[in-house]
Structure formats: C-alpha cells, structure tokens
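Some structures are shown below for you to check.
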Structure P
Amino acid sequence: MHRSELERQIAAIASLHEPVRRGLYLYIARRRSDVGRDEAARALRISRALAAFHLDKLVQQGLLETSFRRLTGRRGPGAGRPAKLYRRSAHQLDLTLPQRRYELAGRLFARALTQAASSPARRALRRAATDLGRCLGSDAPRGAGKRREHRVARALALLAACGYEPARTNGDIRLRNCPFEALANECRPLVCGMNLALLQGVLQGVQARRLRAELDPQPGFCCVTLRTAAKRYSASVSGR
C-alpha cells in the first residue's frame, strides 16, 4: 500500500520513540563528520550489532544517509572493505497535526518582497527582524551571573533552542543549521539579510558584546557566523 508523505513523516518521527534509536540519531546529528558503527556503539555503550541494526532502521526512515570509506587510509589488496558511515539526512520533516503550511506562506511573502525590489520594504523587514531578535534575547533565561561568559552562554543556548545548532570552530561560532533554509534557497539575499538582522538583535538583547554576527556563507552552515571580540582584536593587531 502506498503511503502518503504525511504517513511517512509520522512513521519517521515515531521511530525515534525507541530510546537507543533516538540516542543514535541525536549523537550523529551533533557530529560534524560521518560516524561509523564502531564509534556509534562506543558512544552509546551498546554492541556493534545493535548499533548497526538501529542505524540502518534510521536510514530506512530517511533520517540518516550513508557513505562508504576506508577509515585506515590503506589501499589495495588487504586494505579491507570500506566502512559504512552515517550522517544526518538533508531530508526535512515538517509535521503539524492538523496540517499547516506556514512555510508556503513564508515563501509567498519572500517572493513578493523580492519581486517588489523596494528598498524601504527590505529595510522594514530588517528592522522588524532586529526588533524581534532583541526581544528574544532580552527574554532569554538568565544564568547565575552577569559576567561576559554567562551572556555568551545565554546567547548560544537561545540559538540552540531556535534550531541554529551553534558550534565553536577555530575561535568562531558557526551555526550548523539554518532554520530558514527552504526560504533562503529561493530568496537568498532577502532571507540572509533578515537572518543577519535577527541574530544581531539577539546579541543586543542578551548584551553579548563579545560576539558579532557577520555574513560568511560556507557550505553546510548557516550564512551567519558569530565572531569573538578576541579574534577581531588579534586580526586587527596582526594587520598593522
């Protein structure tokens, strides 16, 4: 029997109810590189066979993707078979019951603003994004102190809750997921400008003055990177 897209999405999400399977998915989703069966088994302290079973079930549900690569670097006869590796699938699950199509409305708004080519309208969008980000930042749960480190941690916790998946990389904070990716693929300059304004507002709201949001598109990441004040100072000194 042919299953509808709604039924497939329900089945995929329901498969994560199993604790081991859910743990494997969350572990792989947090990793920046592909994960083999041995690593996954060690991370959850389960047998390799059990890890392989659940990983392949996640692939069947469209939640993970696979690739094959030799992990030893050896080639030729005796090098052994390539290992099966897993990574989070790029397939998006967007399930609401009853079904809602907010993304479709967002695409229509984005297309209308893009086609209007009106500078005042785009400036209004960026102002609204900054104001919303500032409100989100000021309303974010506060930590135990007012030190700069606490404000940075507060900003990162808020971004994680919003789905950005922040990760520290070479002194910067890269955002491993773009919550607006579907819109950005259609109207990138408009949506990336809105995203930058939103994140600038968030940093203002939490008063994280050590961080600065900048456009820096990189494959596999959000278009915005958070730079640290220490790194900017170091770059300015080295450039003298």
Structure Q
Amino acid sequence: MINVLDSRQLLAFAALARRGSFTLAAKDLFLTQSAVSHAMKALEEDVGCRLLDRVGKRVLLTQAGEQLLRHVERVLREMQDARTGLEDLSNWGHGRLRVGASTTACQYILPTVLREFKQSFPKCLIRIEPGDNPRLLEVLRSGQIDLSLMLAAPGQADLAFVPLFEDELKFLVSPMHPWARLGRVPREAIARETLILYNKLSTTFRVVTEYFREEKIVLTNFIELGSMEAMKE
C-alpha cells in the first residue's frame, strides 16, 4: 500500500515555508499556531527527518525541507489544477462529448452539425465513434459514448430515444435503367431485379427487408455493401 503524505500537513508546510513564521502561517490558514506546530511535528515524524530550523522567531528550511518544498509546490499546483478542471466541467460546453454515428451519418450529417457546435462551444472536446447500430448500442450501454445518432431500434426499453427527423428510402438507379425512364418502379419487377443493399448487420437492411416482407415481395437477388459511396458507384 502506498503511504501518502497528509495534504493538510503539506499545505501548512508550504504556508510556513512561504511566510517563515508560525504566527503568519497560522493566520493565512485560519488555524491556531499550535495546530500548525502539531502539523509540522507530525509531518517530520512521517518523513523521518527534520524539515525546519527555528532561528529566533524565524523558521528556515533544512536541505530536506527545501527538497520537499519543490515537490509540495508541484503537488499543490496539480491539486488546484484538478479543482479548476472539475469546476470547468460543470459549465456546459467545457467538457467532452462522445458521439456514436453510422458511417453514413459521419459523412453526410455530422460535419455541418459539428462545425456549428464547435463554433458555439469551442472548449468542448468531441470524439466520434463510427459503427452500425448493434455496435453503437453496445458502446452506448457500456458508457464508452454519451449519445448516438442512429436509426430507431425497437426493443431498447433501457435507452431513451429522441426523434430528430424522418428519412425516406428510395430506389437509386442509373439514368439508363428502365425504371428511370418509367419514372416509377413496377411492383412485379422488384423481385426480379438485383438490388444493392447495405450490409445485413445494419438497421437499414432490417428496415428494407421488413418492408418488402410486409408487402409480400421476396428479395432473391441482392448484393451487400458496407459503404454508401460504393453503392452509388
């Protein structure tokens, strides 16, 4: 077990080193002179060496005291920085924001949103975790991200979903494709066509296949791709 020094004793030691007087150090710390004296005695016993020399009414540091003071000043600065940092976190926009999003959202939705957010909250640290719905749900539950931008996933009673917008899925075809010339998709032709769908692990794939199942359309020919850009190509 690590034997750490008492922070209150270190604070009293730093004040005594700065002021050179038990009376003045006690006044700065709102303590009695006796309390500061007892703290120094306990600290010297803890470290096993003399830290102070008393010359008349003045208090001087020994060589060991000077060495300890360098460490104490650094420790106290770190403690103050820690307090300041924690206080900053209580101010909205000064902390961190870990966002999960699909690769499509990362490419088409988040850039503009994050740019505006960063302009409003420049001190906020933002980290993006890309992934499909199953992966995003996993890291959200494990506390690795704070929120996720994703398609609504049913059956997640332990999570709160806030609708942002509704998206519409459409067929995307080449200008030379017969469907493009028709301006519509013949129902009987869908099952015969080779479709390119997002990968099976995605919510998009589930939504599409469930829709066609409800419409009693059996998809027999399809290709899976994990990139929207590749699908458009």
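Any read-out appearing in this document is the output of simple, stated calculations on the displayed coordinates, not a laboratory observation. Just so it is clear, the structure is predicted and the values come from calculations on it, not from any experiment. Cβ atoms are built from the backbone, for glycine too; each structure is taken alone.
When relative contact order in percent (Cα under 8 Å, 6 or more apart) is calculated for each of the structures P, Q, which structure yields the highest value?
P
Supply the structure label, taken from P, Q, corresponding to Cα extents along the principal axes in Å, for residues 44-123 alone with the calculated value 65, 35, 20.
Source structure: P.
Quick check: 3.3 is what I get for distance in nm of label points 7 Å out along Cα→Cβ at positions 116 and 180, calculated from one of P, Q. Which structure matches?
Q
Going by Cα Rg over 2.2 N^0.38 Å, which of structures P, Q comes out largest?
Working: P: 1.20; Q: 1.88.
Of structures P, Q, the maximum of Cα Rg over 2.2 N^0.38 Å occurs in Q.
From P, Q, which structure was percent of Cα pairs over 14 Å apart, for residues 100-171 alone = 73 calculated on? Mind dumping the intermediate values first?
Numbers: P: 73; Q: 65.
The read-out comes from structure P.
Please state which of the structures P, Q yields -0.98, -1.18, -1.25 when log10 I(q)/I(0) by the Debye sum over Cα atoms at q = 0.26, 0.30, 0.33 Å⁻¹, for residues 156-195 alone is computed from it.
That value comes from structure Q.
Using helix-only ellipticity at 222 nm (-39500 (n - 2.57) for each DSSP H run of 4 or more, over all residues; to 500) as the calculated read-out, with -17000 as its value, let me know the right label among P, Q.
P
Just checking, which of P, Q has the largest value of distance in nm of label points 7 Å out along Cα→Cβ at positions 60 and 84?
Q
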